[in-house]
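Novice: Heads up, there are several structures right after this.
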Structure P
Amino acid sequence: MPDAVKPRRYRSTLRAEQAQDTRRRIRTAADTLFLEHGYRDVSMDDIAKAAGVARQTVFSAFGSKAGVLKDVLDVRLAGDDAPLPIAERPAAVRMLAATDANDAVRRQAKITVDTGSRVAPLWPAVREAAGTDAEIAELLRFYDEGRHEGIGAIVDLVAGLGSLRRGRSRAKAKDAVFLLTDPAVIHQANQLGWSPTEIERWYTDCLSALLLD
């Protein structure tokens, strides 16, 4: 019986790997098209053709064009397609383990720039699409809520270390950090010709001024 089970498991694993490879091809093709043409001017047929798959394959894998964009953004946010939440990735774990508020702020600045630099090139297309596409507007609202909650971790950490700037509530501090870390800010900094190192230094300065005494 064990010998009869192994081939089925092998075939199942192979199918899963093939499906994952197909998703990656579609995602990579869509990412390139969205960057070059924006979201609105790219069709599912365009994505399928660029990925070398049937149109129905794209729908089966992602459900809709908005579903494709969500997957593209998820991978840009995380840096890869591993099923590991951002909060559990090494950089975030190290930041949350910081015992010095200044060190925590520096680590958060680096995370912000690393993440934002991957997302920023696509952000103008996302914002534009949200103005006319209800599904994308809902996706953007979902990301904004997640970012507001996620970025609040640095505020809670600094407050827990007893270093939060006097007279600033956690709620207002989280709002301020949320506004500061919008990917559009990094996009504008890129447009101005700032290097990643310059943007990271600027974020360190701004976060320090917002959060620390």
Structure Q
Amino acid sequence: MHLEQIRKALLLDHSEVIVEDFGAGSRKSNYPKRTVSSIAKQALAPANQAQALFKIVEHFKPKTILELGTSLGLTTCYLAEANKKSTVYTIEGSSKIAERANETFHSRELQNIKLLVGNFDHVLPDLLKQLETIDFAYIDGNHRYDATKRYVEWILERSNDQSIIILDDIYWSKDMTKAWEELKADKRFSISLDYYHFGVLFLQKRMTKEAFRLYY
């Protein structure tokens, strides 16, 4: 089954789940009980974005991948299937949504995903202590300025010269845009790619600092 078939199934799933939201919240609904279909419609990365992430992972072949914001697990599957020799550590704040994500992982028989549940601020520091390095990080949760900058700094402590950090929804709010502009200008990053819906930061120190805006 193609990965996009999972999206179609989720969009047709009208069962309800209780959502625990530790971040900036949904753009359209802050009700604690929501349908899987509404979560899929609002929270899943669009197909072209998920496929772009797949291609980045497939090309660079990072071994240790970190995802903040599992949601229903579709993007996680894209990351995991792009390099099955990698280990994808993904953190989801809501336990009920994490259960649904696990169902998605099992349906794909993916063995290289490790799902953790809880507030990023509590779970991420403990996880980073266990990891030697982070080759690829995708931040898609808690869309606040302070939180975004904090998570990037924590990840940088476990980064290497080839690490890639991706921020989702860089124009979702003034907070996210501010964080993106500051990180893009940060001298620690050599190259930035602005895909509008998400931004990519490369640490490759041997490269000349450049910024690109891409259309896909």
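Coordinate-derived values only; no laboratory data. Note that the structure is predicted; figures quoted are calculated from it, not measured. Cβ atoms are built from the backbone, for glycine too; each structure is taken alone.
Novice: Figure out for me which of the structures P, Q the number 1.5 belongs to, where distance in nm of label points 7 Å out along Cα→Cβ at positions 154 and 178 was derived from the coordinates.
Specialist: Clearly, the read-out refers to P.
Novice: Now a separate question. Kirkwood radius over Cα pairs in Å was computed and gave 19.2; which structure, P, Q, did it come from?
Specialist: Source structure: P.
Novice: Can I ask one more? From which structure (P, Q) was Cα extents along the principal axes in Å, for residues 34-81 alone calculated, if the value obtained is 36, 20, 14?
Specialist: It must be structure Q, since only it matches.
Novice: Relative contact order in percent (Cα under 8 Å, 6 or more apart) computed as 20: which structure among P, Q?
Specialist: P
Novice: As an exercise: helix-only ellipticity at 222 nm (-39500 (n - 2.57) for each DSSP H run of 4 or more, over all residues; to 500), calculated from one structure in P, Q, equals -25000. Which structure is it?
Specialist: The read-out was computed on structure P.
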